[in-house]
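No value in this document is a laboratory result; all are computed from the given coordinates. No experiment lies behind these values; they were computed from the predicted model shown. Cβ atoms are built from the backbone, for glycine too; each structure is taken alone.
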Structure P
Amino acid sequence: MIADEVITGFGRTGFECGSRGWNVKPDLMTTAKAITSGYFPLGATLINDRVAQIFESNKGGFGLIGHGYTYSGHPVGCAAGVAALKIARDRRVWENAAARGDELMAGLQRLHQKHAIVGEVRGKGLMARVELVADRKSKAGVDPATLSRISEAILARGVMVRASENSIGLAPPLIVEPGDIEQIIDALDHGLSTAG
């Protein structure tokens, strides 16, 4: 099993990797972005012991991964990754993401109860999506003008979101604090109120 952890790896979901949030143990994981906290480009493929043994026990060379890229194993990228991961662990960034994620989801659920335009809220840790609907029963999405009006009102309150199709995506920094979560929920509440 291969898990794409490019976005969900290294804290976004409140776990070291997103798979752990669902007790999944992949054979391979692709990672990037947060492995260096975005300070330097780096990607990696992580493999479990079972897969590693296949390559390491091969005596004839057939099991080797014969690849080479110009910037493979770049020492600056690897140093940035090691440093970023050490700081994230030392400062318990993933634990903060989990706690703030719980606060975020609780606030989003309150908005779901308050605003009929919110069809569904989903997410884990500091990765969430708010689906907007014109009608909860039919689940028909909101029109682009309404989505635009809502996202502009949210931005006017100092919160940047990703609005696409009929939903709003949220991915606050992993070091977000409780007051920041309150500001996010307040801004979303304000934006959703503009829907009429």
Structure Q
Amino acid sequence: MPLAREGWPFILAPLILAAILWAVGWRAAASGALVLSLLVVLFFRDPPRHIPKGEGLIFAPADGTVVQVTRYLGDELEGPATQISIFLSVLDVHVNRAPFASVVERVEYRPGAFRLAWQHEASGANEQNLIVLKAPEGRLLVKQIAGFIARRIVCRVVPGQQLEAGERIGMIRFGSRVDLIVPARVELSVKPGDHIKGGSSVVGALR
């Protein structure tokens, strides 16, 4: 099973602890550390995804449940925009992907609070990383938002970088939220309550 490279320090630490505990005869504690390591492996899994083909398709930037589809009140995009908020539980894949073939125009880290990620207030109040993507069809925004547990946002992209649709752009460790902001003219195909997969679920179309 492919794993995100950011996960190895968290995987190896309990493995090494399990080996030490086993060597000194603390078998029960060693078993607990081994189970913890296996759970961390599950969290940092990075399965390949089939990226559907189609003109103007916008893909989910993350696995999770759509918790909100609403008007976006920020001013990063020209004109009205729509915000699609995705909550990632600890059971979801946490690797984030590019929703559209585009160029990274700007990356901006914003410090903040650590509210529960499924709360709507988390979109504006929590620690987050804003990625502005530019394509001939228009601009898109991806917000990587830290949750109550997740306090480490990983961003793999830099301004000027060319991205393919579905390409890995980062991850957020141990539970989080990802907001996708698109122009209001986008034809959406998701609603609150839908469970989607990063890079393979179509959330709308930008013509």
If distance in nm of label points 7 Å out along Cα→Cβ at positions 55 and 79 comes out at 2.4 when worked out from the coordinates, which of P, Q was used?
-> P
Figure out for me which of the structures P, Q the number 18 belongs to, where relative contact order in percent (Cα under 8 Å, 6 or more apart) was derived from the coordinates.
-> P
Comparison of P, Q by distance in nm of label points 7 Å out along Cα→Cβ at positions 15 and 143 - largest value held by = P
Using the calculated result -12500 for helix-only ellipticity at 222 nm (-39500 (n - 2.57) for each DSSP H run of 4 or more, over all residues; to 500), pick out the matching structure from P, Q.
-> P
Work out percent of Cα pairs over 32 Å apart for each of structures P, Q, then name the structure with the largest result.
-> P
Parent structure of the calculated result 13.2, 45, given that Rg and Dmax of the Cα atoms in Å, for residues 87-134 alone is the read-out and P, Q the choices | P
